[in-house]
Every structure is written in C-alpha cells, then in structure tokens.
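Novice: Got some structures for you, see below.
FYI, it's all coordinate maths here, none of it is from the lab. All figures in this text were calculated on a predicted structure; none of them were measured in a lab. Cβ atoms are built from the backbone, for glycine too; each structure is taken alone.
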Structure 1
Amino acid sequence: MKLPSGRKKLNFLNNNYALLPFIVLLYGCDNTPDRTLSPPQNAKWVDVVFTLPADTVLLPMEVLYRSDKCKTVRYNSSNEPHNIPGYNDFEKPFGQQGSSNIWRTHIAIDGGGPCLWQLNSIKVSFKIADGNPLVKGKEVFATNYIFDFDDYGFSDGYGTGKAKESRGDLHIKTDFFPLVTHRDENDISLEFFGGETGYEKWRRRYKLHDTQKIFIEPNVHLTKVVTLIPPDQTEDRDFSAIYPDGNTEKIPYIYPNYKKLLSMK
C-alpha cells in the first residue's frame, strides 16, 4: 500500500533518529571519537616493569591507541580530506612496588570500547631528578623508549632511533652517562647518553610481536659526566668531548665515543 507523503516523512525521520544514539555513542557531542576503553575478558595485556636508578625520575607512560572503526579526517597538501584511523592518547602512571626501586604498570592490547581501540604504541621516559646538582642552569631532556604494536605510532623525534623487530618478552639493559652539551653561554642541556641510536644495537625503539612483559633496567653512571664543547671557529663544525677521565677529542656531530665511555664505567 502506498503511504501518504506525511507517513513517508515520518518513517524517514524515525529511521534516522534511531541511528542517533549510535552516532552519539561513537563520537559524542563534539564530533570526536568516544575514547572509552573497555577491554574484553580475553584481551591480551602487556606488563611494563622499570627499575629506576637512584636520583632519577620516571615519567608517566604515554599511551597511543588507534581505531579503524572511528576514523579521523586529515587533509593532504592539496587540502583534500581523507580518513585515517582515529587517535586515543593519554598518560598512564606507574605504581611503585612497595618501597623498592621497581615500578610497574600494565596496558591492554585490545582496548575495546565502542570504537574497538587497539594499542598502537607506548612511550616510557625517565630523566635526572631536579634535585641533582648537575641540573642547575641546564635544560633537561628525558630519555625515551618507544614500543610499537602496530604501524604509524609516535613520531621519530624522541631520540630513540628507528624501530627494530623483537619477539616475545623483552629485557633491556642500557648503560647511560650524563651528557652536558654547551651550545653557547646561555644554552646548556643535560640528558642521558646511551649510545648513538642511529646504530641498531643502541636503538631504544622496538616493533613488538607476541610480547607480554617488558623489563627496562637502565644503569646510570651519574659520576661519569661527559661534556660537549662547541667549536671555537665558525668553519669548524666538530664539537669536542671531554670524557670523565679528563681526556678531550674532536667528535663527529654531537655523539661522544660510547665504547670509550663503557670502558670507564
């Protein structure tokens, strides 16, 4: 039977209003994806355990989930829109295990929720404590580890190097040395140096497969300070490194000789 035009309009409105709760559930009132996480009972989890060296501070873990269900619009160089997986990023603090130097947290790989969030990447960072005398008058940079569970995670701008493949549980031990870099009189930075991450063996970024536990155990040699001094002449681009034993040498770029530092630990 042919419906009157008013009935047709009413059915059309009813059908569309029936979709509204679903749309609101996924995107909320401001057209952003619903970031609710609700891991299913059979979700896989990853434990992250960090052994914190003395006189250092562990920062909250940065977490990035992506969703193929709740897309995000991006524009290319021609200002043409295209859809990419949605983002869900937040910080998750570690919990200290009693009064020990062991800190732990865990995160679900399958985040669930209305958008079916999937863990993309996590970033673990630590730095020298503000109360250490080395900090005075310097800009302090954190040392980072990045662990990727999928592609297109955090950017490469965190000094970790490119991701290297890893399967199963991961136990990372790295020797670090305080690195003081003088660029000019009012520009002095402080960070931990654990080898040039351009080389694979010293990278601190991993593409993980079938990983349930990540153990990070840095060994910081706080008294073994290496200092970088800029060149005296503008045509000379090489910095000079002053090593903990007092020896000085010209270095390429701003990377001291890590093998030499390891021999002094």
Structure 2
Amino acid sequence: MSKPSLAGRRIALTRPAASSADWRTRLEALGAEVVELPLIAVRKDVNLHTLNEVFQEIGGYEWIIFTSVNGVKHFFEEFHRVYDDIRAFGLMRIAVVGEATAAAIREQHLRVELQPKKANAEELAKALIEREGMDSAKVLVVTGNKNRDILVQKLEEVRAIVDILPVYKTEETDLAADPVAGDFRAKGADAILFASPSAAQSFFDQAAALKLAARARRPLAGSIGPSTTATMKQLGLPVDFEAADATLESLVAALLKKL
C-alpha cells in the first residue's frame, strides 16, 4: 500500500478555529501533520435596526446574494428567530459565491438559482447581469464587514437597487502568546494555506509573532483564489500555488502538485 500523499508533511492552516475541522480532516486523511494558526476569528455582528428594515421589505427583493457560509449561517439564525415559517422568505431567488455557500443554502431546504463557475464576487455580478440585465432589480446582499464592494459596485453600475445587510464581523486574532504559534516559529511547515484576504493580512500584521527560527522549515504559501492572491502579492507575501477553483479539494490538488 502506498503512503498517503502528504505523509511526513507539516501543513499550516490559517482559517478561523470554528471552520477548520473539515480542512484538518481532509489533510490528515492524506497523512499530513496539521498546524492550526487561526489568524482570524468570525463572530455574528448584526445591526438590529438595519435587520428590521430588511425584514420589513423581505417580500420585495428579487434576488438575495450570499458570498460566504458565515453569511448564510448568521442570516438564517436571525431569520428563524424572527419568523417561524420559511414561507416568510418570499419568492426571492438566491445567488451564491462558492460551492460551500451553495451547500449551506441547500441545508436550509432552499434552491440556489445562480452560482458562477468561478467562485468570486465579480463573476457573480457578471453572471447576474448577463442573465437578466438587473436594471431596477431590487437586490439584497448578505455580507460581512470586510467583504469587497466590487459586487455592489458592478450591480449599481447597471442600475440595480442594492441593499446591504452585514451579519458578521471578521477580526484578527493575536497569536503572540499562543503555543501553536510558538510551535510554528520553532519548526515551520512545508506549506501554509490561505483561504481569505483577511487571513493573509493578519499573517502580515503578525509577522513578528510568527517569525521562523533559523532552522525552521520555510513553508510554501498557497492561496484559495484570485482575491486572496491579490492581497498576498500586495503585501509582498509569496504565492507559490493557487487553487484552480475556490474549494478545499482544488487547493489540496494544487498543494500536492507543488510538493
């Protein structure tokens, strides 16, 4: 029997602690030793006044757009808190960025009408506009505090009426005193995986706390997709490989190919 593809390799993850379990499981199944560096944390952050305004008009939106699993999670927590009947959701059509986000919608027993092949906000805007123009269409974008506004900008350029509902906040964690960060400094890793621009920014901001020892392994740096890659390059971080699609499987495939 051949060894798992990542046997003997140390792989560092930079995802929030609450959402790294499936990544750890996948990498460990391939034989990797996983080092978790939760560079960012995500928490619910909802303005109740804004939420109330949106819910009062919930039946009037033609499209609702989710750009992340966190958006789906925290939106529906609030929706089910206020409404006891899913029919209150109305006849909105649902558009999403990414397969994980689509899966989270399906868990709500709702159907995704539009999901671009490339998992980024710009491609979603393009797909919506190509599908039906969007002139005067009323759209709700469910987002976080650090999502790029390119999606809203593109839709407003074609005269869509866009409301924004932030439901979560992404914050940098402080790893200076974290024992795992100490382990990373001492031993390094064969690769480090970045799944968001926020994680790349936090890694850059905490460079002193994560500075590798002289004999530590220098990791190859992998990116989940174009927006993360752009941030890494802007910060001067190396990008040694990038996922072809913004999925865990695609990033793992790029990692295996690089190693």
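Novice: Which one of 1, 2 has helix-only ellipticity at 222 nm (-39500 (n - 2.57) for each DSSP H run of 4 or more, over all residues; to 500), as calculated from the coordinates, equal to -11500?
Specialist: 2
Novice: 19.6 is what came out when Kirkwood radius over Cα pairs in Å was calculated for one structure; which of 1, 2 is it?
Specialist: Source structure: 2.
Novice: When mean count of other Cβ atoms within 10 Å over residues 33-40 is calculated, the result is 21.8; to which of the structures 1, 2 does this value belong?
Specialist: 2
Novice: Could I ask something else about it? For which of 1, 2 does log10 I(q)/I(0) by the Debye sum over Cα atoms at q = 0.29, 0.30, 0.33 Å⁻¹, for residues 145-184 alone, calculated from the coordinates, equal -1.21, -1.24, -1.31?
Specialist: It was calculated from structure 1.
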